[in-house]
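Pasting the structures here.
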Structure I
């Protein structure tokens, strides 16, 4: 007996999802073990991220949409950025920020935000692209580059929750006054229940807040601090974070969203730099987004 094609397709998707999530979660929950990759021979370190093409191959073959050009992209791109940041590690051991660091961030950010590569995937699985690019960035910046102070540790502490909720409490009244005044926020009554609230928060935390906070705070703000100082890096990163939302919920430049996101970025940045932990800023980010999506959108 052979399983129905639909079941095989579902199984393939599950396997691909696990292969996509494992690098992200493994480094986040076991950073001390993940760091051991730097003990491998250089060729093995640089060849390792080529395995990130496997989820694409599984999904694309299962759905009958396999294309060699997309396969080559997911094979070569992670290796290329790992090689660039290995060079950066040799040239800039003080980690003041090399042009290679900023080039990688300048490509990764728009690739995710503007959905450059999502055409490779079935529409309902497009999130695979975001997580695979995140995996490539984690491998290159955290493991190969060894960028210090990112704070990418998903083992949350009480201090992460305290700092994250404190910054949420500071930002929320500002967002309410400004957002309601500009007509960007709209109040909705109703209580969806603790279960849906918890599911919404956890999904937002892992798939929206952590990836964005790692990119903007753990990587970008972290690198900019060495050149612009704490306050300069905080403001510049918050502005870039705001601009990354220019095309959200609109077909034109959504300046209201940009403004509120930039202001939120200040409080997310404050949460991260308090203990230099992505977990803290991700708590703020996930809580703000959950409140907005459930009661203010």
Structure II
């Protein structure tokens, strides 16, 4: 019997990402609307948002099921919309890196989005396996092919539910969950992840997310989210991160770590007006 100590098992992290405008540049609903000839998509979405009829992010599912202009949507339209979605650069490299993992670290990657699952699977075909994609689930009438039911919409708290199911399935600890998103529909899930000491990464300048996400990455490349992951969980230095990018044939340029303070300054005596709104940005080196 060997007396040498066995090496510890790698730390297992769950990394979940939104799809629309996180892994893609397009809103899949807008792409689908253009494909089937429906106008005023954004007006319809804004109207639903004002009415608070559906959770943010679930507007397209509602329109597909209830709006007369969307009643002609079939599964083949969703697949074609997915093929037309413009993806961010370097998603294959990101998935390859996460699948490979690091010494001492293991990653499980999935996509959680309110976009129809058929759209996401089509857009990410050959990149992300279908069993790692969780989107809006639609049921079709076998006679007409028309959408007849919407069993599940991962929007708002729906994303939290899927995330918890994945954690239970993989056996990962809550503090080892990383979520990447871009907009208001990600607020609930990011708050949930933060409350359990996970890592949240925003990939847009959405003001609401800026107050919630622990890190923000602004890049046309999906591989950019690797930077805060490596810094946060593995304490990698800049030179090591740049070397990793180069190993994937990528050059990390224009990298700035910035912190922005936004404030209103008033006269403490109460006699003066506002001193102005001043964003103060400082490089963190």
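Each value in this text was obtained by applying a stated rule to the coordinates, not by laboratory testing. All figures in this text were calculated on a predicted structure; none of them were measured in a lab. Cβ atoms are built from the backbone, for glycine too; each structure is taken alone.
Look at Kirkwood radius over Cα pairs in Å for each of I, II: the largest one is in II. One of I, II was used to compute relative contact order in percent (Cα under 8 Å, 6 or more apart), and the result was 21. Which label is that? Of the structures listed, the value fits I. Largest in distance in nm of label points 7 Å out along Cα→Cβ at positions 125 and 173 among the labelled structures I, II is structure I.
I, II: which one has helix-only ellipticity at 222 nm (-39500 (n - 2.57) for each DSSP H run of 4 or more, over all residues; to 500), as calculated, at -21000? Going through each structure in turn, the value belongs to I. Ranked by FRET efficiency 1/(1 + (r/R0)^6) of positions 37 and 69 (r between Cβ atoms, R0 = 25 Å, to 0.05), structures I, II are topped by II, which has the highest value. Out of I, II, which one gives 19.5 for mean count of other Cβ atoms within 10 Å over residues 133-140 as computed from the coordinates? Only one of I, II returns 19.5 for mean count of other Cβ atoms within 10 Å over residues 133-140, namely II.
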